[in-house]
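The next part holds the structures, each set out as structure tokens.
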Structure I
Amino acid sequence: MTSTVVKKEGSAAVMPAPSVGIHLNTYWRRLRGGDIGALPAVAMLLVLCVGFSIARPSFFTAGNLANLFTQGAAVTLIAMGLVFVLLLGEIDLSAGFASGVCAAILANVVTVLGYPWYVAVLAAVVTGMIIGTSLGLLVAKIGIPSFVVTLAGFLAFQGIVLMLMKEGANISVRDETLLAIANRNIPPALGWALTSVAVLGYAAVQLLRHRNRATRGLVTEPIAVVAARIVGLAVVLGVAVFILNLERSRNALIASVKGVPIVVPIIAVLLIVWTFVLQRTSYGRHVYAVGGNKEAARRAGINVDRIRISVFVICSSMAAIGGIVAASRANSVDPNTGGSNVLLYAVGAAVIGGTSLFGGKGRVLDAVLGGAVVAVIDNGMGLMGYSSGVKYVVTGVVLLLAASVDALSRRRSAATGNR
């Protein structure tokens with residue numbers, strides 16, 4: 001172990017700088033204590049990707065990778081909103097059909113009424129906010145359990161979608177801007193530029209955090225660990241962008257298809273925004289506090305009802321964005337939009353990624369990781385020729401394993417005093 005001198009105003013304090021070995025040992029103790037975070041989801045994702053790539057070499061091609069992103073985008077966006085609800089130990093069973101209602105509003109506004117795309121998007125998002133506010137008020141102010149409220153919403157919103165779609169009609173979405181969200185790509189050069197900005201921004205945040213902790217005399221991570229994290233992100237993003245920038249068209253002379261799908265930067269921006277909200281704002285700290293112990297949060301002066309209402313608003317707003325992406329990908333909206341397995345996959349994505357069903361533990365990143373796992377299972381097993389029934393069984397088993405890991409890790413944390 002070495003030492004570093006941390007200067008303060010008019011004084012100097014000696015703070016031990018842990019070596020990489022000590023840092024890894026500390027991390028191992030945290031894992032043994034039940035603090036496993038998103039490690040199971042990352043390990044599962046790696047195993048699935050390697051396994052499917054070996055079984056079907058076409059899995060790791062540029063065309064299939066792009067399809068993976070667009071295939072799992074809507075579910076991932078809905079799951080990002082569900083993370084906020086799950087952090088409070090609540091549930092929203094209506095998120096799938098809420099996205100369908102918002103998508104139906106979008107299609108009616110832009111196609112039937114003929115308004116511009118931005119008016120339709122605004123109408124869809126505002127509809128999501130109204131839905132979330134209504135659900136949140138019923139849960140927080142009336143005291144109805146979220147399971148009952150959102151189950152009623154699940155049924156009611158399904159009926160509203162049918163009414164908006166004229167009992168079974170299909171409304172096409174022809175606006176080029178809306179269709180581009182899930183069906184077009186950004187230019188390769190712009191993809192590299194955004195990747196560079198992302199890596200440099202992440203590096204700046206990590207290094208600034210490291211410097212600030214050292215300045216305050218707090219224990220910091222070894223700079224080698226910080227550098228490894230930055231390099232790791234750069235490698236993952238670089239490989240993904242390189243593959244996606246490869247030509248995916250079977251006849252490039254007629255139409256060239258390459259570049260990162262537009263929906264990917266949209267998900268990335270929302271991930272950054274919501275991660276900042278949860279980890280860097282007082283609102284985020286209040287969400288974790290209410291999820292950890294509602295009564296203690298109330299005694300600490302936190303407006304618990306306001307927090308509970310707000311998470312449902314965020315959840316339904318993200319469901320609206322997920323519905324917009326789903327409508328873009330399908331080029332239309334029908335009575336099944338937001339139905340079928342959308343809700344189950346979205347809840348599964350959040351839990352598989354590492355968000356606890358018991359509240360107080362989770363990150364928005366969990367939804368992205370879990371959404372990737374769900375998309376990889378669905379896509380990979382489809383390439384291998386398995387039926388939908390087998391896909392559902394495998395996804396259900398993975399979800400059960402994730403919930404079991406969460407329960408066991410919580411039990412381990414309670415036993416070791418690391419709650």
Structure II
Amino acid sequence: MEGTELKILFNQDKAYLTPDRSMTFEQVDLEHVKEKVFRSPAYWTFRIKKYIENERRIFCEILTYDIGETEFTNNQLQLSAILNSLEKVTFSSIDTGGLLNTLAGGRTGSLSHPQSTPINRAAHYNNYEPLPRPPQNQTIKETFSIPLKNVRFISGGVSFDIKIQKLGKSIAFTIPNEDILAEFDAVKNYFANVLKTKNIEVTAVIDVSDNEVISKVAQSPEIDKINRELIENVRFEVLKDARKKPNLDTDKNLFTMEEYLEAFTDSKLKSGIFFTDEQDFFENILKVSNNKHYKHLRYLSSKHASGVMKLRFTHNPFSFFFLIQGERNYHIVWETLNTAEATYIWSINKDPDVLKSTLKQLEGIMDIIKSKGRTAYLIIEDDSFNRIFHVYTESAEGFIKWKSEFESVMAKIDNHIIRPD
């Protein structure tokens with residue numbers, strides 16, 4: 001490294017550029033000296049001018065001639081690998097007075113500006129390359145905790161930025177996990193609930209060369225736990241949490257799947273993150289809920305005309321509105337998940353506009369039932385309305401009886417045309 005200042009230490013008949021290896025007088029350009037021993041410890045400070053790599057030689061300029069003990073600098077110690085490989089140290093000039101003074105140990109002090117006529121040896125080395133400085137490498141290992149809210153979920157893992165004190169700057173890390181999707185970032189609070197922690201522990205290993213990061217690896221046991229099974233538990237957590245939410249302060253009672261998830265989940269969850277379609281949502285509702293009407297809901301779901309009307313949901317009581325398509329009429333069927341309500345059926349003309357207006361009317365009907373009770377609605381005469389009661393028994397007899405009555409009502413209604421209002 002051109003311009004680097006180093007020391008060469010002398011002790012009796014040996015010279016040292018590092019503590020590990022001695023050099024002879026011949027190797028340090030003192031073969032012409034008659035007295036081959038330094039009587040006291042001495043050292044010279046010099047500056048490197050050229051590095052002759054193929055000869056393993058450095059060409060230097062002496063700055064001072066000193067008598068006494070000294071130590072190598074940290075910078076010189078870091079160059080030990082290169083200095084120990086040298087076979088020759090050559091100087092552009094050697095001051096006779098400085099040489100004799102340090103050989104004899106006659107006085108302490110420094111001769112920084114030699115006055116004797118120098119021996120010029122520079123011309124021979126003008127074409128050599130300077131000594132390169134080896135890179136300063138280190139490996140940093142850090143263990144730290146970071147809030148999960150500060151972690152970004154990305155496709156195939158998570159990422160975050162954190163300041164590494166030993167480097168004095170922030171570093172971006174990525175922890176891979178092929179089960180993680182970028183969409184999970186909107187609901188990472190649910191992941192915190194399932195993982196039962198608000199923070200993740202991270203171990204990071206950083207390789208640095210000349211204060212520049214050349215590689216970095218981070219691991220976290222909490223992120224490693226996120227697999228398909230845990231994601232399934234997160235999905236259940238989302239549904240359970242939605243079911244616990246209070247009713248909205250709104251006139252809206254009937255929700256599509258997308259509307260329901262946006263209204264009753266944190267971060268306004270988009271449906272596609274966990275549920276492929278409304279049938280998938282329906283299936284998961286049945287899995288996480290205790291329900292009185294499991295068989296009834298399964299049966300109605302199999303009959304639902306999803307191509308005509310999206311499945312509708314009410315929040316309290318949690319329930320479903322299905323559309324059954326008869327030969328002549330549409331039948332909108334209301335079935336609750338876990339309350340002892342009868343099955344309500346509204347039959348209308350098979351007309352998209354009538355269906356649309358009826359769904360608006362059902363919003364009002366649900367308001368009446370919520371605020372005043374079902375009796376307040378049942379006393380209203382409505383020829384399009386029918387009701388089928390459940391029989392709650394431990395055997396399958398109750399469902400069979402309900403199903404028989406339901407199919408009978410459907411057939412009876414479809415045998416005549418409902419007149420429009």
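Throughout, read-outs are computed from the coordinates displayed, never taken from laboratory work. From a predicted model like this one, the values you see are computed outputs, not experimental measurements. Cβ atoms are built from the backbone, for glycine too; each structure is taken alone.
Looking at relative contact order in percent (Cα under 8 Å, 6 or more apart), point out which structure of I, II has the largest value.
Largest one: structure I.
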Matching task: 66, 44, 30 is the computed value of Cα extents along the principal axes in Å, for residues 225-400 alone. Pick the structure from I, II. I
Of the structures labelled I, II, one was used to calculate Rg and Dmax of the Cα atoms in Å, giving 22.7, 75. Name it. I
Value -8500, calculated as helix-only ellipticity at 222 nm (-39500 (n - 2.57) for each DSSP H run of 4 or more, over all residues; to 500) from one of I, II, is from structure II
To test your reading of the models, identify which of I, II gives 2.7 for distance in nm of label points 7 Å out along Cα→Cβ at positions 273 and 409 when calculated. I
Check the numbers for distance in nm of label points 7 Å out along Cα→Cβ at positions 49 and 377 across I, II and tell me which is largest. II
Structure with the greatest value (metric distance in nm of label points 7 Å out along Cα→Cβ at positions 25 and 305, set I, II): II
